[in-house]
Structure P
Amino acid sequence: MTNIPEKTILVYITAKDTGQKVEQVNLSHLLTTKAIESPTIKLNKNGTRQEILGFGGAFTEAAASVYHKLNFKKKEEIIQAYFGPNGNGYNMGRTHINSCDFSLGNYAHCETAGDKELKDFSISRDKKMLIPFIKDAIDKVKTLIHIMASPWSPPAWMKTNGQMNHGGKLKKEFRDSWANYYCKYINAYEKEGIPIWGISVQNEPDAKQTWDSCIYTAEDERDFIRDYLGPALESKNLLDKKVIIWDHNRDIMVERVRTVLNDPEAAKYVWGTGFHWYNGDHFDAVQLVHDDFPDKELIFTEGCQENGPHIGSWDLGERYATSVINDLNRWTVAWIDWNLILDENGGPNHVGNYCSAPIIVDTRSQDILYQSSYYYLGHFSRFIKRGDRIIECENKTDNLLALASINDKGIVTTIIMNKKDTQADCTYMNGDVALDLCIPSRSIVTLVNA
């Protein structure tokens, strides 16, 4: 059934135990002939869906502290690997307002108790390592990076438990001050040459963590946006900043989002919903949020492999790609990883909550260790660019995952992943193109069809 068109199909592959890492290969590498009919992956170029914003990762103080220790050449390698045109081509980023667990300790931009007018507000700590890291990405690559900022906790003095860790809630008497805090943060960062594209209301508002955290009920979040944050942004002419709600796991996102977005006065300030992956896949919840609120956007705002660096694990890449494919097939417009880089321990982290990152730096030797997740993410971020649109992809296979997009020149990109330990056959159908393909075991393939 293979019908190879006159126009070239470019093929890129990453496969376990082969050394292939986003390696360009000839189409013949995947072609197969067989007597029996294969299940199909069929694209519909006219079935366009959401426009993509992009892919990225998080600038944390922990990541910045690792970056800070590197020599100039290694720093340049990191920036180019993530943001450069020959690297993963990231154009999204996330960072934290005040400290997070991936900081070197608790800190706030206004530590003066009772300073409701925020006279002592300062981002001086961020200027030491975090801002230089973000600035390098912005300045060295000249890429328009959309930076999203999220608070893990208000200052301790604004909270019911008197500390930044272990949950607690925002005291009612400080809601005005806290809303103005976001505005001060945005203005301070922009004075440093870092445009803030958007903010989330609170990182993981349903989690009482041993690290920086703050609890909001759905009603708390709704009321804070409607009565405080939205009006504060409006009064400071900052309504162009995207306001993202939830910023937590998929499992209960539908109920949380409905509470906020069914209130029109709160909803008018909200750009979309952010979500994480830490409590199971629950991909159907992403679709349900889109179905309920199709005029609002969806953005994956954080995910990582917990409990250490997991150096060399192939499962990492597959976990990432499984999420990207399923999320983007359910109307998600951007996908942001957690820490861009971490050290050989999966830190630093001020409460020992060590995790993995697509790039691990051995700070003892300055060796840069690229993990499978780096390459798997590259199969999306290198080829699906801002402004491209996801298209309908009818996947009738049992063993493969697939995603497809189209750009304004009509070039179609398809990503196919095989997580199984055995190869999997399929018939790839795109208009008048029909190819019998054999996707190697434990691999991910990108097809670019002009």
Structure Q
Amino acid sequence: MEYVNLANLVYIAASVLFILGLKGLAHPRTAVRGNLLGALGMFLAVVVTLLDRQIISYELIFAGLVVGSAVGALLATRIQMTAMPQMVALLNGFGGGASVLVAGAALVEMLLLGRLLDAQFTIATAASGLIGGVTFWGSLVAFGKLQGVVNEQAVVFSGQHLINLVLALVAVGLGVWLVLEPQTALAYWILVAVASVLGVLLTIPIGGADMPVVIALLNSYSGLAACATGFVLNNNVLIIAGSLVGASGIILTQIMSKAMNRSLANILFGGVGAAPTAASKSQADEIYAGRVKSASADEIAMILDAARRVAIVPGYGMAVSQAQYAVRDLTNLLEQRGVEVLFGIHPVAGRMPGHMNVLLAEANIAYDKLLEMDQINPLMDQVDVAIVIGANDVVNPVARTDPSSPIAGMPIIDVDKSRTVVVIKRSLSPGFAGIPNPLFAADNTLMFFADGKQAVTDLIAAVKAG
């Protein structure tokens, strides 16, 4: 009994560390400390749980630590920062998958021992299977989209929403069956299978531009699955940790949705980001025909030479080309010449929340230069040159002017209000919303058609030569 009290005391300490860790993650300057506090809390929780429950032999625990540490170290050293969204998606999926397996193992064990299963156990087990199955397979689809092994565009088909509704009702029915007749594990595994299909079908109709929201939502799901598993195991710290992850994930999801001026339902079921239609291609021809002005690195360097304030707006194209280090070098070069350089960061630029911040921090660009959308927009009419690197939808003025557009009402970075706009892009292809961007044909816009990293490298050489 005394050890149980000690374990609960350690759980409380671990929970406090989790909360302090989340608080630390709210700001880049305290993020490292926040990570360390959260890791310490998890270490304490794992150690006291293993000592308290005596789950398996210490030999197996050590073997698991060795294998897990080796895999983690390999991923940490091999995964590029540009591939971090895929990594986050996989980690979300592993959390959901672990909840499914742990809850299933607990159910099988209880049945083999002939234990009486109460309502808390069966309801929590059903919740773990449902949420965990959706999370695991949904995260795998998200990973595939981000990695390019699955169609990045929204995949929609007739009757899709009806099928999803039927699967959801079947899953709930299987959960009720498990609660009412828990003597067999069959209902649980069928529930997991249905939830797995549902996870795939819920994720495939979401386009790449909405991935930041999806990743945040899947993160919330993984926390809720872990929380439900905590009730299965009667583990207080797992309940608390899962609740924190679930709550923070859904809060972040709401923030991302608000930044896009879209409801979560529209993001999940709207099918935004499907393949461009013939109508959109015709519209693009009408917008761009004879109006797009292409420029060379030397021409842009001449404009930069006279600039006093430059705003750089990064997007997914910067991540793909790994141009963050070249961007840093261009920033340093311009600042040496007395130019003020700022960065405009849109909340949903890239493929995960904070994607651009992570990449720029990796290149040691000072935090105080990274301005959020609400901070940079009031300054845009005082910017001499706005350089857009690989961004599209988040700078598309159609969001302000066309109420029928898929991105209507979405807050954007107002680069079109600067004196000169330089857009670095491979081509005039649309963003994930599948619509043309009138910014590319604006009177004050110059298009620099090239790979992001190569374009910035050429700009650096041209500025030095000038």
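What follows draws every value from the coordinates through simple rules; no lab data is involved. Just so we're clear, the structure is a prediction, and the values are computed from it rather than from any experiment. Cβ atoms are built from the backbone, for glycine too; each structure is taken alone.
Values computed for the structure shown
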quantity: Among P, Q, structure where mean count of other Cβ atoms within 10 Å over residues 198-205 as derived comes to 24.6; calculated: P
quantity: Origin of the derived value -0.43, -0.55, -1.06, -1.18 (log10 I(q)/I(0) by the Debye sum over Cα atoms at q = 0.07, 0.08, 0.12, 0.13 Å⁻¹; candidates P, Q); calculated: Q
quantity: Which entry (P, Q) yields the derived value 0.30 for FRET efficiency 1/(1 + (r/R0)^6) of positions 206 and 310 (r between Cβ atoms, R0 = 30 Å, to 0.05); calculated: Q
quantity: FRET efficiency 1/(1 + (r/R0)^6) of positions 118 and 158 (r between Cβ atoms, R0 = 35 Å, to 0.05) - highest-scoring structure of P, Q; calculated: P
quantity: Structure responsible for -20500, with helix-only ellipticity at 222 nm (-39500 (n - 2.57) for each DSSP H run of 4 or more, over all residues; to 500) calculated and labels P, Q on offer; calculated: Q
quantity: Origin of the derived value 1.6 (distance in nm of label points 7 Å out along Cα→Cβ at positions 86 and 222; candidates P, Q); calculated: Q
quantity: Winner on relative contact order in percent (Cα under 8 Å, 6 or more apart) once structures P, Q are ranked, highest first; calculated: P
quantity: Computed 22.2 for mean count of other Cβ atoms within 10 Å over residues 62-69 - originating structure among P, Q; calculated: P
quantity: semi-axes √(5λ) of the Cα gyration tensor in Å, for residues 342-381 alone from the coordinates reads 17, 13, 6; which among P, Q; calculated: Q
quantity: Origin of the value 0.20, where FRET efficiency 1/(1 + (r/R0)^6) of positions 254 and 286 (r between Cβ atoms, R0 = 30 Å, to 0.05) was derived from one of P, Q; calculated: Q
